[in-house]
Structure I
Amino acid sequence: MSQALLRRRMALLDELRQIVNAMRNMSIAALQHLGKAAQVEKESEQLLLQALADTGIKLPEPTGTGICLVIGSEHGFCGGFNDRLADFMKNFLAENPSMTCYIAGSRLSPLLVSDIKHFVVLKGCADMMEAVDTVSGWMDELLIDREVFSPLTVIYQDEEGVKVRRLLPLPILPEASSGVPPLRYLPDRSLQAGLLSEWLRLALLSSLTRSLTIEHRWRISQMQRAEQYLDETGLQLRGTMQRQRQNEITIELENLMSALQAGVSRF
């Protein structure tokens with residue numbers, strides 16, 4: 001390989017390193033935003049559950065065979081993020097064959113559609129700025145009738161691996177707050193449906209936030225591996241360039257010495 005070609009490859013490695021650094025820094029910035037959002041969402045969920053408990057309304061049991069929403073990544077460069085979800089879902093749906101599956105993410109759906117009979121592909125979320133609109137779209141698909149709820153499970157990547165979170169039936173409600181019961185201006189059914197729908201929206205948003213957090217962590221890890229590979233490749237190329245240059249200098253010196261010796265022998 002010529003010196004010119006080696007220099008072009010070194011320049012390409014430098015460009016790739018800049019791109020990798022930019023992607024890693026973007027994920028680091030996203031993690032900071034996601035961490036703040038996760039805390040707010042957790043507190044909001046607890047407040048809504050408390051509000052449901054304080055109203056004293058008896059919640060109906062969900063009906064139907066149940067639905068599940070699996071959240072995949074919309075971006076690449078995050079290792080086996082979607083593959084692990086796909087492997088888990090094949091076993092999960094084999095154990096729950098009557099459950100309808102909603103797949104969020106254009107990169108996850110191709111890994112599952114050949115193994116699932118009842119599925120619906122939803123729009124995925126690539127950035128936290130799109131999260132609220134994305135969850136609103138999911139709600140429109142999952143809850144056609146806001147007063148009739150089916151058992152609902154959301155599946156996503158968490159720190160410990162793939163997490164299965166059952167949203168409906170609701171978790172055990174906290175004890176009602178002591179004191180005067182809250183005034184209610186809406187009929188029980190409408191109030192219950194509104195509070196329950198809002199809690200589901202926040203629970204889905206919280207699950208999406210967690211999924212995006214793990215996705216960005218995986219991407220940072222992948223970028224670190226890419227940087228290490230680029231550094232190692234760069235060292236190898238520099239070593240090759242130095243050896244080639246040393247060989248060229250040696251050849252030039254040998255040619256010079258031969259020329260000098262030939263000149264001396266003529267005298």
Structure II
Amino acid sequence: MFKKVRLFGQFVVMLSLALIFSSTQAQKPKVEGEKMENKEVTIRWFGHSCFMLSDSVKIVTDPFDKSVGYPVPNVSADIVLVSHEHFDHNNVSAISGKPEVIRGGQTKTAKGITFKAVKASHGDGRGDDYIRVWEFEGIRFAHFGDLGVDLTDSQYKEIGPVDVVFIPVGGYFTIDAEQAIKIINKMNPKVVFPMHYKTPVMGSGFPISTLEPFLKGKKNVVKVGKNSVRFSKDSLPKEMTVYVLEYK
């Protein structure tokens with residue numbers, strides 16, 4: 001009889017210890033000790049101000065129509081960003097896949113990503129331009145659309161620190177190379193993608209400058225030689241670098 005009581009007592013002690021251990025494990029954060037993976041984002045340029053960022057989500061910026069001269073993008077996307085309602089930036093119908101369209105001054109969350117709208121000016125009575133700022137796979141992006149004038153101190157503050165910028169450099173309809181350089185030097189992103197500049201496929205309706213004035217004198221320039229490049233948060237360059245993509 002005594003032996004049975006002793007065995008039962010040992011069982012109760014072991015059961016109590018097991019319950020305490022189980023409770024301790026349940027309270028332990030699930031991410032403790034786990035290494036967070038930095039996923040790569042593919043950035044593809046279609047010409048003008050139109051890019052696609054893709055990984056788990058596909059984001060297209062400022063799609064243009066055929067009158068611009070570049071082949072109209074034939075892609076599907078989850079999200080389309082429109083900086084302003086001009087034909088060379090708002091051809092949403094070209095993008096398949098029933099994307100969610102973010103336009104105007106709305107700050108909106110789609111597919112778990114919050115896209116902040118910073119109101120700016122297209123310049124010369126052309127109306128408003130909305131700079132989009134968002135974070136994707138740990139990288140902070142800013143697409144400047146058709147920014148036509150320099151930024152104010154409050155706009156710089158609204159945009160905040162960013163890793164990658166897409167900025168117009170061609171002038172006439174937008175800021176020119178000198179103004180773009182001033183902005184990126186003040187913001188100091190890791191990666192700069194120039195856009196909205198003259199290329200051989202564009203017609204006479206776009207009397208804008210080529211890329212050369214923007215690149216002049218810059219030491220950190222990578223001419224990729226194709227239309228896409230990949231980055232993770234950890235693989236971003238240490239110093240600000242301009243990446244030049246081909247549109248095809």
Structure III
Amino acid sequence: MTTDIQTLIEQRPHLKDPLELYAKWQRFHHKAGELLPKKGPAMSPEDGRAYSRESAGAVFRLFASIFGLQGEDFKPLLQALEAGEIDFMRFPLDEFPAISSLPCSEDELTSILFLLSRPYFMARREAYPLDGRQWENGRCPLCSARAALSSIVEGPLRRLHCSFCGTCGPYRFIGCPTCETEDATKLNTIMSEGEPGYRIVTCDACQTYVKVVESSVLKEMTLDLADMVSLPLDIVAQGKGFQRMAPNPISLKKIE
């Protein structure tokens with residue numbers, strides 16, 4: 001049985017704010033799923049414009065309501081969505097559009113777009129499941145995102161997980177999925193006694209890291225929650241100069 005968010009907040013009060021933000025995203029994802037197209041012409045493998053003119057307005061208003069945005073202030077974003085001018089499939093490549101006249105910074109817009117688009121990516125995973133497919137060059141086979149999270153299962157087998165669409169697949173047990181070095185002298189591990197079942201594998205060759213979650217943890221919570229719960233490890237790794245290559249479930253790559 002998985003641990004719910006309220007229980008995690010009680011166990012880890014220092015993570016109350018990010019966990020409550022994730023709870024808002026969960027609510028958005030659940031309700032947005034009723035508005036999104038299923039497999040078909042509106043959800044083709046090549047098309048990143050999943051929010052059609054008919055659904056974009058409803059999805060955006062739902063998002064604005066749950067996250068407390070003033071919809072009128074973000075009208076240029078809605079218009080771009082309705083016009084099909086935003087290609088979600090560029091997001092995993094770290095290419096986010098610039099939209100003028102919005103009451104937010106570029107980083108805030110990137111966070112909004114990631115959270116807004118994630119139900120789309122998860123719908124793609126349902127329409128075109130590629131779980132179990134090898135991650136060539138360390139990238140998600142469905143949306144081409146880099147990995148920031150991995151899990152270890154019996155074998156031992158390492159699987160990489162996509163924070164955009166949720167697709168997971170095998171990758172060689174030893175090696176950096178970002179620069180693909182297999183030089184063991186470049187790969188190091190950061191562990192925390194306070195968080196058993198988690199660790200960080202860093203790469204000196206490219207100064208990036210991937211978080212590792214043991215299978216025992218995943219018997220208690222989802223991958224999203226495991227990523228959220230282990231935020232302190234992100235802080236430690238980034239404090240040592242290593243970078244996370246994909247956002248966490250609430251859009252953060254750089255953890256302050």
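Here, each number is a calculation from the coordinates, and none is a lab measurement. For clarity, every value in this text was computed on a predicted model and none was experimentally measured.
Hey, percent of Cα pairs over 29 Å apart derived from one of I, II, III reads 35; which structure? The read-out comes from structure II. Matching task: -0.89, -1.18, -1.24 is the computed value of log10 I(q)/I(0) by the Debye sum over Cα atoms at q = 0.18, 0.23, 0.24 Å⁻¹, for residues 87-190 alone. Pick the structure from I, II, III. Working through the options, I get structure III.
When helix-only ellipticity at 222 nm (-39500 (n - 2.57) for each DSSP H run of 4 or more, over all residues; to 500) is computed across structures I, II, III, the figure -10500 traces back to III.
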